[in-house]
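Got some structures for you, see below.
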Structure I
Amino acid sequence: MKITLIGYGKMGKTIEQTALQRGHQISHKIDVGNQQDLHQIKKGDTDVAIEFTQPESAFENVKYCTENQIPIVCGTTGWLEKRPIIESICQDKKSAFFYASNYSIGVNIFFKINQLLAKMMNHYPHYEVSIEEIHHTEKKDAPSGTAITLAEGIIGELHRKKGWKLDEIIDNQINITALRQPNVPGTHTTFYQSVIDTIEIKHTAHSREGFALGAVLAAEWLKDKQGVFGMGDLLGF
């Protein structure tokens, strides 16, 4: 399979290594120094694009690919207010778009456990829920997309919570704390705290390899498909 890498930073390079190990070819590498080259790529030049860039550039990258029927796997967070536009283009052009806030298989199992626990906690209103996320200092958006996905999973199951807030405690909102520390791939913890005890579930990433493998698996799965997909489709949840 021919893969275009959009974003060739630490994550892009890790995805490249994983893709090559799995027998794929890297047909194009698009980064800050050659962004204009993306617009030279057409349907048939590559099988799937994998996009890990920055929030300010992700929308245009994804838009170009979906408009030109280049299947794209996107892992950039912080731009999803424009996602409905991409979904509309994808439908009109019969293209393929795969999005996840986190491509780690373990994190997506963690998401399901998080939802199950939230549903159980409807019966125990004396527990207050909160989320903490820790990432490397280069990460620009806060809270992380993974933390937002965790919060949305809780909101969908825990009736007393209607939304989330960053570093702000409001009764019907989930408080998310975002910390930035050197060389942390990603740590996410959901807390349920009462006066007598605390329940917590945590996922700790040890490296970028898990994210890279998930992104390449998504690209393999997306090839020759049409529509809008996510990790639930890939994993069969």
Structure II
Amino acid sequence: MSIVSNSLLKILIVDDERPIRRFLNASLGSRYTILEVANGEEAIQSAAVSHPDLIILDLGLPDMDGTDVIRRIREWTDVPVIVISVRNSEEDKVSALDAGADDYLTKPFGISELLARIRVALRRTNELEAEYAIFQSDDLMVDFVKREVCVNDSPVTLTPTEFSILRTLVKHVGKVLTHQQLIKEVWGGNYQADSHLLRVNVSNLRRKIESDPNRPRHIITEPGIGYRLKEIEAKL
């Protein structure tokens, strides 16, 4: 895997509040090349011309809602988008994630947490451009070529639906997936599956891959939103 210097990676900051842009520029500028715009149309144009490696996007823009910016950008690029917003309702978070955002942070936020979210998003982009042949996360191993799953080196039998859910979560490791995003990828866009069916399958999957299904380490619930797969380093 090639290693790219952080200073060569471009982050586009989209926020109409100049103090926020200045704060983010000061906090991130020593690590990344920073681009700044103040509205949605400029964000779309800059994304098309500058090809940033990641976008930090506020939802309350003067000319359009941030979710509309995400939808427009998603028509032609998969660049990671991290939303930062004062909106903290589940509905707003789900709407942004369903539109195509990769992550969501509520203002005010800590710069350390934002940096961690940026690292996860960029690592996912670099390492998941091609689908994993083998995914390893602590005691969990998934071999996509052989369609095998092992926990602590012991084979685990999954149903086709459970394997599809796990495969989708691995494909987007570290990213919050809403219920509707998972349903669309697992059952297809035309299938009218409901969240209850998804929850039942996730619960069954947890019983098979988690050491304690009641305190899951791998498949994390984001209350009211969906799920994400946490990548855990193996213990030495």
Structure III
Amino acid sequence: MDKETLQPGRNKDQQIADSALFGPVITQNQLKPALEDMYYLLSRDYPQKASLALVGNRYDLIRRQQLALQGMSCSRQQLENRKNKELHSGELKNKVVYIDGFNLLILLETAYAGGFVFKGLDGCYRDISSVHGTYKMINDTGDVLVLIGEALQKLEVQKVIWIFDAPVSNSGKLKGFCYELAETHQFPWEIYLENDPDKYLIAGDKLVCSSDAWILDECAEWFNLGAWMLNNERSDALNIVDPQLTL
């Protein structure tokens, strides 16, 4: 599957508006110092909500910019904890991996369609969209799922277990679609619908693929699959916001 064949398909109007909110000048002059302040405050156990409000006001960030800042931020303690549990690509051979389904799928749908994604201090890419209880497949959903399957084949994993939120509408339809793709492409996939997927993913010693901050803090081990895929893209084909903070 050629990544360059993927077409914009989700929130195109918002992508245009985000160009003004997350341009290079704003990233350098507002988001980068704001991220430095967030790291400082969170590392000293200041509450996230209060820190975000304080820093957001200090740098005149609107709500959407604050959401991006929140996704990029973490404390020194969180960063160390996540890095200690992170596996690298060469360590996935013959492993069973559990994928935080909507988390990874929507991130890559957004990125490949030209939407803005944000590189966190922990190296994870995050978007600022949400399913809000409902999910609708777009024209490129199948293409993105196949790209994920092909990436996991390259990593030589033994089995892939997708976890989707059962309460989200269309999750059952998506489950069936994933099984169809798995049969067509011979992907070793199992797809589960869980009422509380976050708690399911952190239970036991699962190897998790997610960029959800709470899951990364609580899971046994994880692999940064979204970043592994996006880092192999041409930089001019993606709208990645990376303040490049040096800690």
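Here distance in nm of label points 7 Å out along Cα→Cβ at positions 211 and 227 was calculated and came to 2.0; which of the structures I, II, III was it taken from?
Details: I: 2.8; II: 2.0; III: 1.0.
Checking each candidate, the match is II.
Assuming 26 is relative contact order in percent (Cα under 8 Å, 6 or more apart) as calculated from a single structure, say which of I, II, III it is. Write out the running numbers ahead of the final one.
On the way: I: 22; II: 13; III: 26.
Checking each candidate, the match is III.
Rule-based calculations on the coordinates, nothing more; no lab input. Being a predicted model, the structure only gives us computed values, none of them experimental. Cβ atoms are built from the backbone, for glycine too; each structure is taken alone.
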